[in-house]
Structure 1
Amino acid sequence: MNTTIPTEETFKKVFAGIFAGVQKETKDKYSDVIEELKKIDMDHFDLLFNYPLGNCIESFHNSRDGAFIYEYFRYVENAFTEFIVSHEGTCCSVDKSRYIVRKLYAYFEQNQPFSLVRDKDEEYWKTKCLTSDESIEFYEAIKSAFFGCHVKLVQFYLEKSRRDN
């Protein structure tokens, strides 16, 4: 039995192929896999793929929050990006959101300090619209919304709006 753990590069290649932007190439390359996946309903797909993958991801993380950010990186990043865009515009919004998400990940995984304090105005990758505490609060709210409970997110937006005015 081969117990070699796939490398990060292997994962990148597999997922890049599966989620290729060009559907025809994907269908041509993975037609057998696609046909087998078509036979699986949503419940079974979740049990056969998502659940084990989620367990694997949790197993190599020190925290559930680190695992959540790792597994749902695009969701977390997009949520921060959209928030930043709505407050500061599009300029460097992705840089700012990625900076926050990476810092949050390090905060949860390695207990590194989390700070968005701007030491110099040239630090364009640090947002002006969120404090460190607000970023953690926003993360908790979007995580809660991901699981279907939107109350924290609505409360965050209401309280943030009140604080900013």
Structure 2
Amino acid sequence: MHNAKKHIITGVTLGSIAAVAAGLIAVTNLVTAKKIKQNELDAVNSGIASIFGNGASVSAEADLTNYQYVVHYYSVANSSNEFMGYALRTSGSNMYGKISLIAGFDVATHNFMSLYLVSNEQTYASTLVDNYVTPLNSGDRDLEDVSCGATYGAKLIRDMVNEAKVAADALWSK
């Protein structure tokens, strides 16, 4: 009987600890969920403004499901509500970490304009930004030229942008 009492007390104690921990996690989620969603929205808006200019805003958006990297698209308009192009949100990972970015495509030429890194968790993140992303955005590097000291990250970005181009072409043809 003494052994059973010990097991019951241990079980109740561990159950109580688990219940309190679950409650703390739930409360933390309630407090932070809105802020996390707002931070993500701010990052997207910042990315779209970085690509299309400060007057740009999202006029429509939708999820995309038939792609490996592309997860979402945004129709972008200027302050006069004139369509400027598409911004496609992509997400991918390799053995060096995750990358999430927005690739912009111009309405006039349907060409890739530039990209904005929403998150860059690559091991060589600063090398990737300094030697590939920044020169790519400034027009000093070709998208296909991935030899930069962070080649696997550059290949991932290249593949994400190329898939975004395919998705944008599908959107243009609608």
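The numbers here are math on the coordinates, done by the rules we state, and not lab data. Computed from a predicted model, the values in this text were never measured in an experiment. Cβ atoms are built from the backbone, for glycine too; each structure is taken alone.
Given a value of 0.80 for FRET efficiency 1/(1 + (r/R0)^6) of positions 8 and 88 (r between Cβ atoms, R0 = 41 Å, to 0.05), calculated from one of 1, 2, which structure does it belong to? Comparing all candidates, it corresponds to 1. Each of the structures 1, 2 was assessed by mean projected area of the Cα convex hull in nm²; the largest value belongs to 2. Can you spot which of 1, 2 the value -20000 was calculated from, given it is helix-only ellipticity at 222 nm (-39500 (n - 2.57) for each DSSP H run of 4 or more, over all residues; to 500)? Derived from the structure labelled 1.
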